[in-house]
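Below are structures written as structure tokens.
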Structure P
Amino acid sequence: MNITHVRLLSLPVSDQDRAKDFYLNTLGFELIADNPMGPGQRWVQVGPKGAATSLTLVTWFDKMPAGSVSGLVLETDDIDGDIARLRAAGVAVTGPEDEDWGRHVTFADPDGNGIVLAGSRSA
């Protein structure tokens, strides 16, 4: 096996435009792609700037209902600043919690997908 990294995670959402707005304007991700991919479907891909892994905001997987993801972990080098920014944007944040492995909070995207925001180990 010569796997080098995780390329993409499909994240189930109910409304691609609403999810795209949240990931771009609330979390500060960049838009990688927003293209038609068939009748009534779009490929909407977002990710942190320069990251190897990105998310595609999907609506077409019957076995992946919107909001069914839990445990998506995002890392930041400014945990306290980002907590303040999330709260200022109206995002309900739980925490912060301090663990042996670092400081983190939890919150959800507009569909209820569970996200953990973790401080960088050096932060």
Structure Q
Amino acid sequence: MALAGCGEGETSTSEAGTETELTLRLDADGRGGADPKEVTLTCPGGDEAACAAIDALPADATEPTPADQPCTQVYGGPDTLSVEGTLRGEDVSAVFDRTDGCQIQRFDRFTDVLAALYPNP
């Protein structure tokens, strides 16, 4: 599934550093047998709800958890999410999972984006 933006005649905002072009790869069963779902999203111009959810992400949405931060030891499931590309003009490459409380919190930052891109689980 690919969602594209900036059609013919539209101008890109990349020179202003605000364009987002991300490839999101969701693997709901981790290393299980199901194929991951992958989508490329370009904002502005892509899926309106997903772009709005991207705009609502915190500035540190893809930052790793600090090494000295204590995390609850709770397992949230096998889901993994990789996010690569450009977020608001900045290069990003991050992997999210649900292996402890801190990782679940990082993963859940993208809940609204994923809900917009994959409305039927």
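What follows draws every value from the coordinates through simple rules; no lab data is involved. Note that the structure is predicted; figures quoted are calculated from it, not measured. Cβ atoms are built from the backbone, for glycine too; each structure is taken alone.
Work out relative contact order in percent (Cα under 8 Å, 6 or more apart) for each of structures P, Q, then name the structure with the largest result.
Q
From P, Q, which structure was mean count of other Cβ atoms within 10 Å over residues 64-71 = 15.1 calculated on?
Answer for the origin of the read-out: P.
Moving on to the next point. Distance in nm of label points 7 Å out along Cα→Cβ at positions 56 and 80 was computed and gave 2.8; which structure, P, Q, did it come from? Numbers along the way, then the final one.
Numbers: P: 4.0; Q: 2.8.
Here the read-out was taken from Q.
Figure out for me which of the structures P, Q the number 3.4 belongs to, where distance in nm of label points 7 Å out along Cα→Cβ at positions 32 and 88 was derived from the coordinates.
This figure was derived from Q.
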